[in-house]
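Scrolling down, you'll hit the structures one after another.
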Structure P
Amino acid sequence: MRPSQRPADALRAIRITRGFTKHAEGSVLIEFGDTRVLCTASVEESVPGFMRGQGRGWLTAEYGMLPR
């Protein structure tokens with residue numbers, strides 16, 4: 001049994017808040033227990049120079065974790 005009295009095979013309650021930030025085109029805050037994950041998505045109409053004229057898009061990703 002965990003300190004929270006939650007059985008080992010029980011999932012934590014999950015909470016999802018859409019539109020969490022004001023300035024990103026898309027965002028969500030996901031919470032389960034004391035863990036929180038903030039995801040945001042931004043859109044730019046440009047692509048890197050080497051991709052111009054190819055009719056394709058460009059996707060990048062970044063992440064950051066706070067120290068414990």
Structure Q
Amino acid sequence: MTQQFRIRQHVSWNYAGNTARGQIKEAFTDKVRRTIEGTEVTRNATKEQPAYLIEQENGGEVLKSESELSEP
């Protein structure tokens with residue numbers, strides 16, 4: 001069973017050998033596509049494996065699948 005993260009929850013993920021952190025802004029349970037910093041990002045989200053739009057600590061945004069995230 002997967003962990004379900006919540007809106008406004010702080011999360012972390014691996015990025016370029018380091019740990020990135022941010023706060024969940026939005027959750028998706030269907031396929032989602034966003035253009036972030038000029039790049040189109042797609043996640044095939046489901047109820048069992050949601051995707052999350054996250055505001056990074058530096059103010060940027062990322063779109064991550066639940067399996068990519070952990071609690072900080």
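Read-outs: derived from the displayed coordinates by stated rules, not from any lab. None of these values were measured; they are calculated from a predicted model.
General observations
- Source structure of the calculated read-out (Rg and Dmax of the Cα atoms in Å, 18.5, 59) within P, Q: P.
- Among candidates P, Q, the computation of relative contact order in percent (Cα under 8 Å, 6 or more apart) that gave 18 used structure P.
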